[in-house]
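Please go over the structures that come below.
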Structure P
Amino acid sequence: MTIKEQLLAICYDYANKRIASYKDEIETIKDSLENNDKSNDEDDDSGNGKLYNDLEKNAQHLSEATKTLDTLKLINPKSSYSTVVLGSIVKTNTSNFFISTSIGSIEIDGTTYFGISLLSPIGQLLKNKEVGDTVEFNGNKHTIIEIK
């Protein structure tokens, strides 16, 4: 398995775990709402308001996690690129980035990669750059050495 395939598999795993977690939480909230409705105590309606709020938040998080998964499906791990685009592995003089989803640091074979979204601040700076280009982020200069 190539480095890009390994990175992509880790990103898929991350997104799928988030989706499963939000689905579980939504089911738990729905069960709680059902149980609260069965008690039918009109004085205890404040709990349902919070549950509905939590349900809405988790549904929104689930939607975002599903969009992340959809974005990952656009990445072809066998493709190589000459500019920084979705699916690129970008090696700079200071860090390594996998342009995919904002997942944080990923270590493979002793090398650290940062999973970042193209929509993130550094992703926007790197977007469409080529080998030899330099971007400055948080006071650090990143010169692109390699793009895969």
Structure Q
Amino acid sequence: MSKIDIRKAKPNDIKDIIKLCELHANFEGVEYNVDGKEAKLSKCLFQENPVLNCIVAERNGILLGYATATKELSTWDADYFLHMDCLYILEQARGEKLGTRFMASIKGLAKQLHCSHIQWQPPDNNFGAISFYKKCGATSKDKVRFFLSV
């Protein structure tokens, strides 16, 4: 099997990243509308001071997964943290230690951005992901996430 590279996303990855987002949403059982995403995500990822960071896994020119994160501020900690918004790996690439490699890259990004810790929120029914994160040494807090359209 050929080598898998973990690297920062490039502008020519955007269509594949959107496809991975769609597969990720389907995996979590939610709808995903691709309309307008190419322009919006490109702006967030590839502007002069990007507001979104994206790491991808690639083998032979094919993206196998992605992770995205933003730098956020915690009022209670009075410090920055890295919010990992997404981490998804194609089913056929699972079991190849990509999750561990993505988490190492996310940790590196957090250090680079001077963040004190990383936060993320998997769906409460994604038992595989929850088990993996606990094996990584992560802890959790029971919270409910709300959404309010404006």
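What the table shows:
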item	result
Structures P, Q, by distance in nm of label points 7 Å out along Cα→Cβ at positions 26 and 82: label with the highest value	P
Parent structure of the calculated result -10000, given that helix-only ellipticity at 222 nm (-39500 (n - 2.57) for each DSSP H run of 4 or more, over all residues; to 500) is the read-out and P, Q the choices	Q
Per Rg/Rh (Cα atoms, Kirkwood Rh), for residues 34-113 alone, the highest-valued of structures P, Q	P
Of the structures P, Q, the one that 21, 11, 8 was derived from, the read-out being semi-axes √(5λ) of the Cα gyration tensor in Å, for residues 98-137 alone	Q
Structure (P, Q) behind the derived value 3.0 of distance in nm of label points 7 Å out along Cα→Cβ at positions 10 and 130	P
Parent structure of the calculated result 20.5, 68, given that Rg and Dmax of the Cα atoms in Å is the read-out and P, Q the choices	P
Structure (P, Q) behind the derived value 18 of relative contact order in percent (Cα under 8 Å, 6 or more apart)	Q
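Any read-out appearing in this document is the output of simple, stated calculations on the displayed coordinates, not a laboratory observation. Since this is a predicted model, take the numbers as computed values, not measurements. Cβ atoms are built from the backbone, for glycine too; each structure is taken alone.
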